[in-house]
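Okay, got some structures for you below.
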Structure 1
Amino acid sequence: MHTDTERCVRAVQSKDARFDGWFFTAVLTTRIYCRPSCPVVPPKPGNMTFYPSAAACQQAGFRACKRCRPDTSPGSPEWNRRADLTARAMRLIADGVVDREGIPGLAARLGYSTRQVERQLRAELGAGPLALARAQRAQTARLLIETTPLPMADIAFAAGFASVRTFNDTVREVYALSPSELRTRVPLNRPARTTPGTASSTSPGALTLRLPFRAPLNPDNLFGHLAATAVPGVEEWSDGAYRRTLRLPYGHGIVALTPNPDHIACRLTLSDLRDLTVAISRCRRLLDLDADPTAIDDRLRADPLLAPLVDKAPGRRVPRTVDEEEFAVRAVLGQQVSTAAARTHAARLVAAHGDPVDDPEGGLTHLFPSTGALAAVDPETLAMPRTRRTTFTTLVARLADGSVNLGVESDWAETRARLLGLPGFGPWTADVIAMRALGDPDAFLPTDLGIRRAAAELGLPSTPAALTARAAAWRPWRAYAVQYLWATDVHPINFLPV
């Protein structure tokens with residue numbers, strides 16, 4: 001979008017928050033870059049230039065605006081909608097792969113040379129993978145500086161910097177302030193306010209922050225789904241917050257997520273602060289916070305039979321996952337059984353094979369078992385039909401040996417084909433994994449019983465083939481159409497818990 005100057009100027013002049021994260025405005029006279037909704041008086045059009053990423057602005061010598069804080073805007077929805085090289089690379093960078101494995105590790109995961117990855121990212125985003133990861137480190141550093149009393153040296157390494165000197169230089173360059181000056185600024189040095197449903201901010205190691213999103217956001221199906229399907233010990237709904245354990249690259253964590261009208265309150269307790277960036281990225285992905293609800297709802301509203309559902313409760317998101325392999329295992333456990341039965345099966349696995357964690361603030365007891373641990377389980381101990389037992393053991397074996405990859409870098413079409421090749425995997429299981437684990441916004445479930453009931457009630461075709469043909473008009477947002485169709489039922493997944 002940043003190449004459409006006229007459209008960008010209109011968005012800036014109208015302070016349209018819908019475009020935050022889509023592009024960034026760099027002001028040639030002040031050498032500052034802003035989000036489109038910046039509250040200051042818009043500059044003259046001749047003094048504006050536009051970039052596709054904060055990293056590109058920083059690399060061009062612009063520093064972040066202290067008013068609108070463009071580095072904290074929602075991420076571009078492009079990376080959720082697409083499955084090409086650039087989108088897959090951006091999802092990996094957000095997951096901290098460059099910090100942990102370097103550019104060679106990033107390229108290896110994508111199956112391209114480092115040169116190809118560098119060239120593609122520069123062509124589309126105006127910055128290479130190192131610059132993009134550096135911008136992310138700067139944002140994490142700023143968050144820790146402003147919301148914690150941690151020493152600067154600890155913040156430097158927690159944010160992913162190789163040295164304190166690099167940390168100091170980067171913060172000065174990006175924000176035109178030293179780390180100490182950034183901490184003492186008012187009101188930016190005030191910790192984010194706690195909200196109902198979050199624990200006391202005095203707990204050791206806890207960080208409280210706000211996750212922005214593009215309005216509107218309807219929390220009913222999002223948190224309703226997560227709460228209704230919560231696995232005891234791993235997830236819970238407590239005092240207005242969805243809480244769960246997290247398996248992270250350097251350790252583990254516990255997160256509490258509370259819906260608010262203008263943000264999601266996020267409270268993180270981490271065993272290793274180096275996991276902060278990854279934890280935030282996975283929480284945003286879980287709640288689908290980088291989606292563009294206006295574009296999605298406009299497409300679905302064009303169907304006269306869907307329009308009343310969209311108008312009634314706009315802004316539905318797709319509830320996703322913080323762990324793709326965990327979700328795939330749970331999808332198999334949920335085949336042809338009720339939600340309650342699926343939770344029971346998962347809870348048994350957690351109690352027997354999950355890693356224990358300490359949660360002084362609630363009832364979380366375990367991490368969901370790793371695929372390595374599940375691959376070692378004796379199949380005869382699994383209380384499920386023999387055919388599903390075969391499906392389960394085959395899946396965890398393929399996940400454990402890497403022959404099936406569900407990571408954020410995976411190719412959606414290829415992965416779906418691999419899943420369909422496993423015993424016991426039909427279109428429903430493959431598509432629900434594509435929708436909620438892989439993040440494919442166009443995944444569709446025409447054979448789902450709830451979808452067929454909703455279709456019949458609304459006057460849509462109820463046979464899978466006919467419904468799929470009708471749903472072609474909803475592309476590329478059919479996964480969101482699923483959420484609106486499911487919402488016609490009175491199932492607990494459609495209601496915010498009380």
Structure 2
Amino acid sequence: MATKKKFKSPNTYVIIFFVLLIVAVLTWIVPGGHYQLNDAGQALAGTYSPIKANRQGLWDVLMAPIIGMVGNAQISGAITISLNVMLFGSFLEMMDEVGAINIALKGVAVKYQHNYFVLITLLTFIMGLFGTVQGAYEEGFVYLLMFLPVILALGLDTIVALMIVIFGSQAGCAASIVNPFSTGIASGIAGISPGEGIILRTAIFIVLLSAVSLMICRYAKQIKEHPEKSVQFYRRQQDISEFTSTEEQTNLNKRQKKVLFIFILTFTIMIVSLVPWTSLNANWTFFDRATDWITQVPFLGTLIGSDLVPLGQWYFNEINGLLIVMTILSGFIMGYSIDRSITIFIKGAASLVSTAFIVPLARGIQVLMTSGNITATVLNACEKTLGSLSPLLFVIACFLVYLLLAAFIPSSTGLAAATMSIMAPLAVFAGVTEANMVIIYNLALGLVKIFAPTSIIVMTCTQAVHVDYGSWLKATWSYIALFFFVCCGLLLVSVLFLT
């Protein structure tokens with residue numbers, strides 16, 4: 001009897017390539033159009049006029065990702081964004097090599113093991129931080145196996161540990177204060193700085209992680225008082241005997257403490273550098289004045305460079321420079337030879353080349369649509385449908401659309417690259433900002449990655465601790481629903497805050 005083949009979802013590259021082909025075909029069908037632009041290069045609602053379409057052929061499809069990488073007169077290149085992704089890979093690889101983060105995490109778990117409410121809250125916020133600054137996702141099972149022995153020893157179940165890792169990290173991803181793999185890429189495609197909306201995203205982070213911590217504590221209290229209510233109660237003794245701690249080192253040495261400080265300092269500088277201080281308050285010019293003073297000091301200004309960019313005005317180039325410095329500095333602190341540091345640097349960048357290549361590939365969609373003169377036509381159709389909704393209804397409608405899209409494209413880079421070039425201008429037509437659309441995209445993606453069968457963190461983590469997918473949904477569906485409503489409320493507030 002022949003074995004029945006299981007359906008395997010195509011990878012992101014294949015999906016986006018087929019989208020490129022579809023877009024090229026659309027340029028033969030969809031009429032061309034044009035919008036009048038404002039000084040910022042944004043299309044003005046109500047100014048659409050038809051023009052002749054420019055049909056795109058096979059050569060154009062081949063060239064689209066290449067132009068998407070280097071740019072042309074109409075489309076900015078994605079090479080800076082791709083480089084940012086790879087340099088983050090280098091930085092995170094160095095952190096993994098040092099091991100300071102994992103040791104520090106285990107230390108927190110052991111220190112607060114006798115107060116499970118405090119422990120759950122701390123671990124959830126830590127996972128949220130990893131999600132919001134580095135997009136913690138595929139590596140979730142590593143943290144899960146680290147926390148599990150302590151959680152089980154407290155009389156709780158594997159679902160609590162799963163919720164801490166999955167809900168915590170993905171709530172952080174849903175906020176994505178400075179996550180380069182979602183906010184960074186989405187903002188770059190939308191044509192805005194990652195700093196736009198950063199204050200609101202920080203508030204969203206606090207609200208979401210607080211809500212998630214309360215949810216997990218509530219579930220943990222129920223299981224503590226009535227262990228038999230756990231969907232995994234039948235294998236509790238098996239879990240206790242199987243999941244034991246194997247990590248020998250529990251304390252950071254002096255060098256690891258310094259590298260952990262570098263890790264925290266890097267993201268602190270990144271957040272401060274991306275906040276548009278003078279845009280928030282014209283009198284907040286400290287960083288501008290400090291930069292002017294440094295560059296005007298005769299020797300110091302020449303040594304550092306006259307083109308020093310003030311904190312608050314940084315973009316991908318400046319962040320990339322920071323990552324290079326901090327990665328090499330961490331290797332130096334650990335006493336690694338320069339050869340070893342460079343090897344780690346290259347290994348980390350290489351591990352994310354596949355992710356980095358998605359960006360120009362998907363930017364090719366925008367290239368084809370712009371070259372084919374159909375972008376304006378698509379926007380005009382959306383303007384007459386979604387764009388006609390009030391801002392409050394618009395953000396909820398887009399959130400629902402993104403939930404559906406994220407279920408099929410759970411890749412943060414793939415989803416942003418495939419949709420943001422259309423959705424960001426549509427947001428402007430609806431009377432909300434591009435930063436609003438980035439928030440919608442982040443919240444939807446974070447929510448979907450908590451429950452969807454296409455979510456890598458859900459499927460790998462549940463499998464690692466012998467929880468079947470149905471049991472995961474049974475134990476958490478009410479909390480997932482609550483997460484959804486909290487996201488809707490945050491979106492409504494974001495409209496009032498950013499428009």
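Just checking, which of 1, 2 has the largest value of relative contact order in percent (Cα under 8 Å, 6 or more apart)?
Comparing 1, 2, the top value of relative contact order in percent (Cα under 8 Å, 6 or more apart) belongs to 2.
Out of 1, 2, which structure matches 3.2 when distance in nm of label points 7 Å out along Cα→Cβ at positions 172 and 468 is calculated?
Clearly, the read-out refers to 2.
Using Kirkwood radius over Cα pairs in Å, for residues 20-219 alone for the comparison, can you identify which of 1, 2 gives the largest number?
2
Which structure, out of 1, 2, was distance in nm of label points 7 Å out along Cα→Cβ at positions 180 and 412 calculated from, if the result is 1.1?
Going label by label, the one that fits is 2.
Quick one: distance in nm of label points 7 Å out along Cα→Cβ at positions 36 and 292 came out at 0.8 when computed from one of 1, 2, so which one is it?
Working through the options, I get structure 1.
Looking just at distance in nm of label points 7 Å out along Cα→Cβ at positions 28 and 404, which of the labels 1, 2 belongs to the structure with the highest value?
By distance in nm of label points 7 Å out along Cα→Cβ at positions 28 and 404, the leading structure of 1, 2 is 1.
One of 1, 2 was used to calculate mean count of other Cβ atoms within 10 Å over residues 164-171, giving 29.2; which?
Here the read-out was taken from 2.
Given a value of 23.6 for Kirkwood radius over Cα pairs in Å, calculated from one of 1, 2, which structure does it belong to?
For Kirkwood radius over Cα pairs in Å, the value 23.6 is produced by structure 1.
Suppose helix-only ellipticity at 222 nm (-39500 (n - 2.57) for each DSSP H run of 4 or more, over all residues; to 500) works out to -23000; of 1, 2, which structure was it derived from?
Matching structure: 2.
For FRET efficiency 1/(1 + (r/R0)^6) of positions 268 and 372 (r between Cβ atoms, R0 = 41 Å, to 0.05), find whichever of 1, 2 sits highest and give me its label.
1
Since every read-out is calculated from the coordinates, none of them should be taken as a lab result. All values reported here derive from a predicted model rather than from experimental measurement. Cβ atoms are built from the backbone, for glycine too; each structure is taken alone.
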